[in-house]
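The numbers here are math on the coordinates, done by the rules we state, and not lab data. Small disclaimer: the values here were computed from a predicted structure and weren't measured. Cβ atoms are built from the backbone, for glycine too; each structure is taken alone.
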Structure 1
Amino acid sequence: MRILTIVSIFFPHTFGGAEVSSLNSVRWLRDQGHVVSVVTACAAEEEELFGEVIDGITIYRMRFPRPHTLNKQSAANKIRKVQWQLQDHLDPRNKINMARALDHFKPDIVFARVVPGIGYNCFDEISSRDIPSIVFIHDFNMICARSDMYRDGKSCERLCMPCRVVGGFRQRKISSVKRLSLCAPSQYALDTVVQFSSHNFPSRKSIMNANKYPTPTVSRTSSNVLRILYVGRMHRTKGVDTLLKAVSTLHSKYDVHLTLLGEGPEEGIYRDQYGGFAWCSFKGKVTQQEVADSMVGSDVLCIPSEWRENSPGVVIHAITLGLPVIGSKTGGIPEYVKDGYNGLLYPPGDVEALVEALGKVISELGLLDRFRENAEKMSSRFQQDAIGQEIIDLAISTIKLQQPT
């Protein structure tokens, strides 16, 4: 098949889990013999590429009119954010760029992975050419203007009026594609999008991301200190503040050390508050290989997210390496972390409950070993080839969908 992937930030640039999953998907499809291309965005003229084949992937890297790129959106002021959103939904140059790529590559199907930064009105061009499409749900952008359904320190239980308006526009553009499927890596995310959508999407399926993770270059070691690992963005929705408070309390009673991998808008605040303590290390942005090596040098991964987390790839990565996980009971996390089997769950944002969970793996002898053994038993669920084939099967069924009469 000829498969065109839409992802606004693409290698060699990286941003978050959605972009990493998109890169893994494109490379896997290429390796299976499919003809693949990527439509992505850039900020400068010298970065532009049109139809150039790099490492077996046809790249359409074009400038889409925005005051800044997607990865700078959270740091922008309110006026620029509004300008960005208007251009992302309405600017006709989005459609012109997409039309050029579609007519040049002539795909059999489109994989829409990260649409913000490319523009939702691009679906007009896909629809007008009757190109089947799969929209991959990496967050809640389809239903929420902020993409996370999180506001004022808590998850939203309903949609506010701006989200209804913005989400309704996005859904209308997506649903204009007649042969369409939705795909999400967690059942929770898929059910949430369907629940809050104003449009009907009958063809939908939950399939994990077909990710491939680096093999560690170091061996697992033991320690008398509980080595806690966090991997992710330094962002208010990720619950990093809850984790730091919990470990700060815990270290007065136990020998513990917390390593944090990642960067984000709140990183400076956390470093200022906790960076001087010996029990805490901030490593900043690291490679996937460094993540793998850090995992085998840790005793437990902590995922303290407070938003409706979709399917954190870092959790799956940890499980494949036999690393127990302590995670908040929110979103898609409980689909992978089985409480009392391969880790522990606690209520999101509850510092005392997280302290209790971390203290439990220290005080109960053999608990971490049992969690580790059970995690290793689950690793066969995450084979890239099997997951990738599920996505191909969904693509074939989407192409075969009959147009409504």
Structure 2
Amino acid sequence: MKVSRLGLKTMKSRGTDESLAQEILFQSAQLKRHAAGIYGLGNMLVRTRNNIMNIIRSKLEKYECVEVSLPVLQPKQLWEESGRWEGYASSKQMFYFDGRNGTYCLAPTAEEIIMDLMKYNLISYKDLPVNIYQIGLKFRDEIRVRGGLLRSKEFTMKDGYSFHESHEDMVEEYERMKACYKEIFSALNLDAIPVKAVSAEMGGKVSEEFMHISDIGEDKILYDLQKGVAFNTEILDNPELLEALKAENPDLDIDALEKRSSIELGHIFQLGQFYSKSMGGYFTSREGKKEAYYMGCYGIGINRTLGAICEKYCDNDGLIWPEFIAPYKCLIINGNQSNEAAEGIYKLLMENQIDVLWDDRDMSFGAKIKDGKLLGIPYMIIIGKSYAESGNIEIELRKNGEKCFVKAEELVSYFKSK
């Protein structure tokens, strides 16, 4: 891809925002605030987000989770069946409106719609268990919007649901998904600690959040990993959950635990029969009886995960995309006098299926270098003085500034080996 085709206009100076990463995202024109809590994402963020979603999909496939697509626009009737319409509507968290054929909402979550989809298909114990997920948009009229990717009114989320014939099967799948989530965040190079959490309006009494420790995180956790204790501080305000926590850890000394700010990347729940009983989700059991499903719920904030990666991988010069999720593998930078050579290298790499970006804009060499570091592509291919003098192409690694020199005919094999 040519930079001139991206519609990219970086800013010379950096504004003041909540964190360095967020300042960089605005400066690099990868994040645009259209209104409070409403953001547009540039090409780099979209491509990286797609790579993140593909990693998540590959792990879910390993655990036999099935992807579907669910509507964002949902009828009020379903939410009234679950008993959650009034709570969401009165809290102003849900976007809703009167349409031609009834009242609708823009889904803040997907429990109601997944139940309406699956209850007509899962009619026997022979149809269970299943684990269904989607990756799509969610809408919540958040009071406190933060940082574009961390908390906004519109965001991309992975939410999954499992259906079971017994409580024991639900718990077993819950533990499998907990293991799956550990693999997902490990594959994304994010340290995500499972912590006990409050289920709130989701239903059920057992849930865990996957927390990534970060100074800009809005959640607070208390933990001692050696003792296997970790929980959201919200539990301190929930007498029932706090009592259960103390029962599991009789020697618990809350004052001795480490307290850190964290970003919630994921949340998994044991929903039990909350939705199946209220919405008519029944199957015929092995004994021929009518029974309600047991459900599990498993969410990952895709935008928030992308935001956490940006926070982790940046410096004062800009972003530093890890190679395994980078939007492009390499960026060609050249002066105007070497456009012909740069175009030849660009075409060579494109023909060999190497994700390459070429800064073909009519601007100074120094400005291109500055933007290259700002955008954070892992490898910068610099066609400068060394190429003019000896035919050597300079390759600079964004993550550490290391440099090496190769001939044009060696470029393909160099990147194929990476």
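Among candidates 1, 2, the computation of FRET efficiency 1/(1 + (r/R0)^6) of positions 8 and 184 (r between Cβ atoms, R0 = 30 Å, to 0.05) that gave 0.45 used structure 2. Supply the structure label, taken from 1, 2, corresponding to percent of Cα pairs over 14 Å apart, for residues 224-271 alone with the calculated value 48. The read-out comes from structure 1. Looking at structures 1, 2, which one was FRET efficiency 1/(1 + (r/R0)^6) of positions 136 and 240 (r between Cβ atoms, R0 = 35 Å, to 0.05) calculated from, given that it came out as 0.85? Computed on structure 1. Work out which structure the value 23, 48, 24, 4, 0 belongs to, where P(r) over Cα pairs in 20 Å bins from 0, in percent was derived from one of 1, 2. This figure was derived from 2. Looking across 1, 2, the calculation of FRET efficiency 1/(1 + (r/R0)^6) of positions 200 and 256 (r between Cβ atoms, R0 = 25 Å, to 0.05) that yields 0.35 traces back to 2.
Computing helix-only ellipticity at 222 nm (-39500 (n - 2.57) for each DSSP H run of 4 or more, over all residues; to 500) gives -9500 for which of 1, 2?
2
So distance in nm of label points 7 Å out along Cα→Cβ at positions 24 and 384, computed for just one structure, reads 2.0; which one of 1, 2 is that?
For distance in nm of label points 7 Å out along Cα→Cβ at positions 24 and 384, the value 2.0 is produced by structure 2.
For the read-out FRET efficiency 1/(1 + (r/R0)^6) of positions 296 and 360 (r between Cβ atoms, R0 = 30 Å, to 0.05), a value of 0.05 was computed from one structure; give its label from 1, 2. Source structure for this number: 2.
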